[in-house]
Each structure stands twice: as C-alpha cells, then as structure tokens.
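Each structure below is given as structure tokens.
Every number here is computed from the coordinates shown, using simple stated rules; none is lab data. No experiment lies behind these values; they were computed from the predicted model shown. Cβ atoms are built from the backbone, for glycine too; each structure is taken alone.
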Structure P
C-alpha cells in the first residue's frame with residue numbers, strides 16, 4: 001500500500017464545541033419558548049399546574065425540532081463529543097420528549113383529578129375526541145410509533161434500511177402535526193413572539209432535513225472512491241481497501257470512522273458506519289476491517305474491485321489522546337479496527353509513550369491483523385496481550401474470555417494518574433473492561449469507548465454516561481417549575 005509523509009496529510013483538530021458548552025447551548029435553545037413567553041408574553045398566567053402542563057408542551061415541541069439537529073452528523077457542532085455519544089443522547093432525548101408529551105395534557109386536568117377523578121377522566125376523553133386537538137393527538141400517536149419502533153430496530157426481522165426510511169418519514173410527519181397543534185391551539189403560540197420562534201425552529205429542521213437527505217448524499221459521491229481489494233483476514237472477517245483520488249479532500253485522525261455506501265445502493269438510507277483501520281499516511285487508500293453481520297456486510301467477499309463507494313466523514317472523537325501519558329487499548333474482535341488506525345498514526349508521528357494493547361478474540365484465527373500489529377511493535381513502545389478462549393501448548397496467548405485480571409495485568413507498571421484507556425469491541429466485553437478500569441482507580445473522564453448500539457450498556461461507565469445525558473433535562477424541569485410559579 002502506497003504511503004505518504006505525514007506532513008503531506010495534515011491531521012485535523014476535532015471540530016465542534018466542548019461537551020459542557022454544547023449541553024449549555026442545547027438547554028438554552030430547548031427552553032427558548034418558555035423564556036420568550038416569560039419575558040415577552042402578555043397573557044396572564046393560569047394556575048401553576050396548568051402552567052406546568054403548558055411548559056411541558058412548549059419544551060416538548062422545541063425538543064422535537066432539536067431531534068433533527070442531534071441526529072444529523074454535524075461535526076462542526078458536536079465533533080468533540082463524538083457521534084456515538086450524540087446519537088445516544090438523541091435516543092435518551094426521545095424518551096424524555098415522549099414523557100413530556102404524555103404528561104402535557106394530564107397536568108391540564110390535575111386540579112380536577114384531585115377533586116373529582118371521574119370528571120377528570122371525562123375531560124381527558126373530551127380532549128382525545130376533540131377535532132380541535134386532533135393534530136396534537138396524531139402527533140402523540142406518531143411519536144409513540146417512532147419511539148417504540150426505535151427501541152426494537154435491532155431486531156433481526158427489521159431491515160436496517162426500512163427502519164431508516166420509516167423513522168425519518170414518521171419524524172417529519174410528527175413534527176408537522178406538532179407545529180400545527182402549537183399554532184392552532186396554544187394560547188401563548190397565538191402571540192407573535194412565540195409564533196416567530198416556532199417558525200425559526202421549523203425552518204432549522206427543514207434545513208437539517210435538506211442537508212441530510214439532499215446535500216450530504218450528493219457530497220458523498222463527489223469524490224471517486226472505489227474498492228481496490230477485499231481480502232479475508234479471519235472467519236467472517238474481511239479487509240476492505242478503498243482507493244480514492246490523489247487529491248482527496250478527506251482528512252482524518254486515526255480511530256475515526258466514515259459512513260459508507262457501496263454501489264448500486266444509494267445514501268442516505270443504505271450507509272453504515274465503519275472505523276478506518278489505517279492512518280492518513282496511507283491516503284489515497286483507506287483500509288477497513290469488517291466482520292460479517294447483517295444484510296450490509298454479508299456479501300463482502302463478493303464485492304468486485306472497482307465498485308464505486310460513497311463515503312461521508314470523518315466522524316467520531318475516538319482518537320489517540322494528546323500528551324505523553326501512557327495509553328492502554330482494549331480491543332475485542334473487529335474492535336481492533338480503530339486501534340490499527342491510531343497505532344499507524346502513532347508510528348508516523350514517532351510516538352514514544354508507552355502503549356499497551358489487550359486484544360481479545362474467541363480463538364487465534366480471530367486475531368485479525370496481528371502480523372501488522374507485531375510489525376508496529378518495532379516502531380513503538382507497544383506491548384500486546386492476546387487473550388483467546390482456547391488453551392494451546394507453547395503459546396504466549398493468555399487464556400480467555402477477557403476478564404478483570406487480564407485488564408489489571410496489562411496496567412502493571414503504568415501510572416494510573418496519567419493513564420488514558422481506550423476500549424472498543426462487543427458490548428459485553430466493553431462493560432467488563434470499563435468496570436475493571438474504574439475499579440483500578442481510573443476516572444470516568446480518562447476512559448474512552450466507542451459503541452454504535454447507541455445509549456446501550458449495563459456497565460458502570462454506561463450508567464455514568466446516561467446520568468450525564470439526563471442532567472440537562474433535570475435543569476429543564478427546574479426551569480419549567482419556575483415558569484409555572486411565576
């Protein structure tokens with residue numbers, strides 16, 4: 001594979017806002033409707049419970065429009081946070097939004113519910129059957145379908161492409177019904193300041209939709225990327241190498257990924273994320289290590305050289321951290337792909353920091369690209385621990401499956417205070433690894449992992465991430481309470 005000097009391929013800085021700044025901006029925009037009403041509204045407030053119900057509706061509507069932005073791969077906004085975290089947040093926000101929508105009408109009858117539950121039920125039924133509120137009810141039903149379908153999207157009987165099309169279409173329909181409901185029913189929305197806010201939100205969502213479904217697919221085909229070769233590395237694991245133009249615009253850091261669509265399929269509903277397993281020094285070639293899993297990857301071995309490929313990237317913040325502190329990398333199966341890119345980049349940069357790689361697989365055949373990793377040991381301060389679930393005579397491999405002790409052994413002699421850990425692999429393995437690292441004394445901020453099953457996971461670090469994701473919504477609830485008591 002042809003290589004070029006690193007100076008010829010400038011490594012980009014990760015774009016976007018820092019996580020705290022991004023969270024602050026998100027909270028401010030989500031609360032914009034109730035801020036506008038509080039400052040510029042001329043309608044006298046109703047009872048606190050009724051006003052809280054109104055606040056729930058206003059905030060839920062703004063959150064709905066923000067969903068179009070949090071799912072759009074906008075690296076210039078959220079590049080430092082990483083697409084896996086923004087998409088995880090997108091899923092959590094959908095559940096919170098759905099909860100707000102459910103509670104929105106219930107707080108309008110809360111006063112009656114405390115005095116006469118039967119009368120409260122009559123009021124609720126009256127709202128559900130009212131022609132005036134029909135678009136609100138349709139929005140609620142549509143949102144239920146969107147959220148419910150998203151929770152089961154990984155089921156084997158649901159094709160990925162069908163889910164992408166239906167999810168996007170239903171989300172647009174729900175947004176249209178919600179906008180009509182707000183403008184036709186809401187007393188506060190009848191006033192010009194808030195009506196203007198809704199039109200701004202709707203315009204921003206429309207621009208986001210246009211960028212995602214028109215502009216981005218066009219940009220993905222701008223450069224002529226083609227399959228150079230497909231090579232088997234292990235059972236059901238393939239090395240896919242692409243060849244792009246010599247003057248490619250693509251700039252990336254080792255560990256990032258791209259969304260890829262292979263002809264004759266077309267983006268945006270057929271693109272899938274794949275980590276780049278090479279460094280920028282290998283451009284205009286891109287290397288991927290891909291395991292067969294599902295419709296998209298089941299035919300990798302049959303792809304003909306010369307097949308046209310559309311790519312969108314780079315994405316992700318799962319990269320080699322700056323600094324001189326030691327790094328431990330924990331990979332499971334094809335989770336080795338981003339680490340290959342990082343290590344190739346580290347070698348090109350002549351890194352001298354200690355790097356420890358724990359590489360786990362079911363058996364020795366699953367240790368894809370091990371030959372190249374051994375070669376990189378001569379260029380880096382790199383120690384490799386291979387963990388396989390088979391015991392072979394005269395083998396240096398550790399016997400798996402990967403456990404806490406394997407992780408602790410790899411950290412021996414490294415200073416925990418300066419250590420950064422990077423984890424990528426199957427969900428269960430990542431939970432074991434991150435729990436072991438936390439038990440060893442590493443802070444949550446010094447452990448980085450990337451997963452595409454957004455917002456999933458049962459490990460301690462997964463729970464920390466979910467708690468952090470819920471914090472902005474707690475601030476919103478506090479603001480809504482203040483709004484209802486004004």
Structure Q
C-alpha cells in the first residue's frame with residue numbers, strides 16, 4: 001500500500017467516526033494522521049474543531065495554532081475560533097480580543113469577527129465601543145439582521161416612529177429574512193418599543209418574535225411538553241427524597257457559591273453584587289452540572305440510584321480543579337446557572353456544604369421577562385406565556401421540595417427587595433455566604449468583569465426599580481397568567 005493510500009484510509013476512518021458521532025475515535029485518527037503528515041493545515045483545523053466540540057479547549061487552541069503556523073487558508077476564521085474559545089470557555093477575554101483583532105487585521109470586513117468583537121465589548125461594559133463596532137459591521141453588511149438586532153438593543157428610541165424602529169421593521173419585511181433572523185429583529189423591536197412606553201406595540205412585537213422563533217424550530221419538534229416536564233419534576237422529587245451521605249471530596253481551593261432560580265429572576269445582578277467583593281470571582285454560567293447530567297449521569301435522574309460515592313467524589317474533584325485553574329487564588333467562585341435549580345439535589349450530593357443562593361422576583365414580572373427574552377428552543381416554555389406559567393409552577397413545586405431537604409443552605413434572595421432597599425439585602429447575602437461587608441458590593445455596576453448573559457446591559461447601571469411591577473404595563477395580556485399562578489391546585 002502506498003503512502004497516499006495510507007493517508008486516504010485514515011481520512012476515510014476519520015469521516016466514518018465523525019458520521020457515527022464517535023468524537024474520541026475521530027480525534028485519535030486525526031492524531032495518527034498528523035503524526036505522519038504534520039504539514040496538513042486543514043487537518044489541524046479539523047482536529048481543532050473536534051477538540052473544541054469535545055471540550056478539550058487547550059488542545060483545540062494548540063491545534064488551531066498549528067494550522068496557522070502551517071499556512072491554513074482563511075486564517076481569519078482560525079483567529080475567530082480561537083477568540084470564541086478564549087472568551088466563552090476559558091474566560092480569557094483580553095486574549096480573545098487580541099484574536100478577534102488579528103482576524104480583522106487580516107480581513108477588516110470579516111463580519112463574524114466584527115459581530116463577536118462587538119458582543120465581547122458589550123459583555124465587558126464598553127458600550128460606546130460596541131456601538132461603534134456594530135456601526136462598522138452594518139456599514140460592511142447592511143443586511144446583517146443579527147448585527148442590527150444587537151445594535152438596537154444598545155440604544156433607546158424617542159418613540160415608536162424613531163428611525164431605528166423603522167430600520168428593524170424594514171429588515172423584518174425583507175422576504176429573504178429567515179425565521180431565526182425575524183425572531184432576533186422582532187425581539188429587538190419589542191425591546192426598544194417597551195423602552196419608550198409603546199406597550200401595546202411592544203407586546204405585539206414580542207408575540208411575533210416568539211412566533212418567528214417557533215417557526216424556526218426543526219420540523220416536528222416538541223418545544224415544551226407539560227406532562228413530560230411534570231413527570232420529570234416528579235422523578236426528581238422521588239429520586240432525591242432525602243439528603244445523601246457526604247462524599248469524600250478534596251478541600252476546595254475556591255469554594256463555590258451556586259446561584260440559581262428562574263431565568264430573568266435577578267441571578268446576574270446577584271452575581272455582580274458578589275463579584276464586587278474582593279474574595280469572590282464571578283464564573284458566570286458554568287455548564288459543568290448540566291453537562292454532567294447530559295453525559296456521565298445520563299439518564300438523569302435515574303442514574304443517581306446507582307452512582308457510587310467514589311464517582312461523586314471524582315466529579316466534585318474535577319469541578320473544583322477546573323474552577324481553581326480558571327480562578328487561581330480566589331477564595332470563592334460563583335457558579336451562576338439559573339436552571340441549576342433543577343439539580344440542587346445533585347449539587348448537594350456533590351458538595352454537601354454548598355451554599356445556594358436562590359434568586360426570586362415577582363412571578364408575573366418573571367414570566368413576562370422570560371417571554372420577552374430570545375431563548376433557545378431548548379427552553380421552549382418561553383415561547384408561550386401559559387407554557388411559561390406552567391413551567392413556573394413546576395419550578396415553585398420543586399423548590400419547595402429542595403427547601404424541605406436543604407432549607408438552611410438555601411437563601412431566597414428577592415430581586416424586588418434588593419432594588420427597594422439594597423443595604424439590608426446585600427448584608428444578608430454576604431452573611432449567608434460567610435463574607436464580611438465590603439462597600440464594593442454596592443458598586444456592582446463598576447465591576448469590570450465580562451457578563452455573558454442577557455442582563456449584561458442592565459448590570460452596568462446602578463440599581464433601578466423600573467423592572468419591578470413591569471407586568472402592570474401589560475396587565476390585560478398577563479391576566480390569564482395571574483389567574484393560573486394564583487390557583488392552588490397541587491402546584492401543577
């Protein structure tokens with residue numbers, strides 16, 4: 001067999017493993033291939049894609065660098081991919097920005113790099129720079145719907161006839177606009193109309209946005225199944241009927257503080273308050289617990305009936321080691337993943353001494369804010385107000401169970417109480433987390449960390465009350481939700 005035959009055999013093997021979803025085997029085949037033919041930049045690039053997908057981020061960065069060093073075509077795309085890993089996975093935002101600017105030095109009109117740079121500038125609170133980058137992007141590609149939608153989120157308009165609202169409506173009217181882009185544009189239109197007090201028009205825009213999002217779902221997809229979700233909550237309650245015995249985990253170098261609750265319940269603001277403390281590092285939305293549920297503990301929660309204390313100890317040690325690498329020297333690290341409220345039983349199995357900050361707010365404000373947010377189809381309950389209300393009742397039922405088991409380790413932290421009278425609320429939060437008072441916690445809007453959630457703009461402002469009681473602007477539309485949430489029948 002010739003050398004060329006060997007190469008083609010390995011390439012076919014890689015393709016076969018990729019089609020079957022066997023990432024580890026595909027990566028191993030690429031590594032064997034590159035050991036013999038290291039001068040193939042595209043193979044280094046493809047290996048990096050697989051490593052990134054598998055969560056091997058440092059290895060992916062090294063493979064991308066090999067691709068660059070060996071003259072890969074379209075190096076701007078490689079710099080973009082490196083920037084995304086550095087920002088989203090490794091929290092190295094300065095390095096991420098350097099990669100994005102390197103991509104733009106190669107191609108100043110490279111729209112994906114402009115979009116990611118503007119998004120990073122927004123996350124970092126550099127809003128004027130973000131606006132300028134979005135304007136640069138829209139000058140290059142006026143038809144970039146996502147760029148226009150994000151740009152619109154950064155500004156306020158004078159009224160419903162403002163030119164920016166007109167640009168959003170014109171983009172929505174373009175026949176070539178996809179359902180996904182229509183959803184982004186309509187959510188942005190709803191936001192700017194809400195900002196200027198045009199509430200009837202805003203609700204109509206948000207309703208259209210959710211409709212466009214549903215239209216963009218895969219054919220036949222069931223976005224939210226009420227009975228299935230009720231059954232899942234039933235199974236969680238039955239599986240975690242009592243606290244588990246403590247696991248043997250190493251002493252954490254950075255003790256985690258878990259922040260969870262419904263989406264749009266004030267979890268990002270709560271994390272920023274804690275991030276204002278010198279002893280706390282903000283990790284943002286860490287995927288560790290949900291990823292564990294999807295992989296090593298699948299099917300969850302049934303797998304919990306057979307998992308051993310030794311396995312739980314290994315999972316906990318892996319988590320603590322990862323947090324220690326990301327935030328060396330930190331005394332506490334916040335893990336702010338709202339939907340971790342589903343997994344409090346697992347969190348307490350991994351970390352029996354964990355402190356859990358449960359963020360809450362007025363239920364009607366919470367449901368409305370979720371409906372007004374562009375969430376993924378994995379959170380399909382957001383696309384229909386009554387589905388959102390149903391999900392909220394299941395959340396309320398599950399949290400009552402967790403508090404019956406772990407009440408002393410769960411703090412209900414009320415967003416509305418925080419904005420009404422901040423000092424006592426922050427004092428209570430810090431005391432629960434075992435932290436001394438620091439004035440920096442009251443100046444959370446000045447913390448210069450990256451905020452990678454939908455609340456990135458709000459937490460750059462001092463505390464305000466305009467979101468408390470916001471549902472009253474939509475009292476007519478919210479009346480069915482109010483009546484449903486007030487119904488006491490068994491929490492369902």
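Quick check on the output: -17500 is helix-only ellipticity at 222 nm (-39500 (n - 2.57) for each DSSP H run of 4 or more, over all residues; to 500), derived from one of P, Q. Which one produced it? Only one of P, Q returns -17500 for helix-only ellipticity at 222 nm (-39500 (n - 2.57) for each DSSP H run of 4 or more, over all residues; to 500), namely Q.
Sorting P, Q by distance in nm of label points 7 Å out along Cα→Cβ at positions 66 and 442 from high to low puts Q first, with the largest value.
Work out distance in nm of label points 7 Å out along Cα→Cβ at positions 338 and 434 for each of structures P, Q, then name the structure with the largest result.
Q
Out of P, Q, which has the highest value for distance in nm of label points 7 Å out along Cα→Cβ at positions 90 and 322?
Comparing P, Q by distance in nm of label points 7 Å out along Cα→Cβ at positions 90 and 322, the maximum is at P.
Of the structures labelled P, Q, which one yields -0.89, -1.08, -1.63 when log10 I(q)/I(0) by the Debye sum over Cα atoms at q = 0.10, 0.11, 0.14 Å⁻¹ is computed from its coordinates? Working through the options, I get structure Q.
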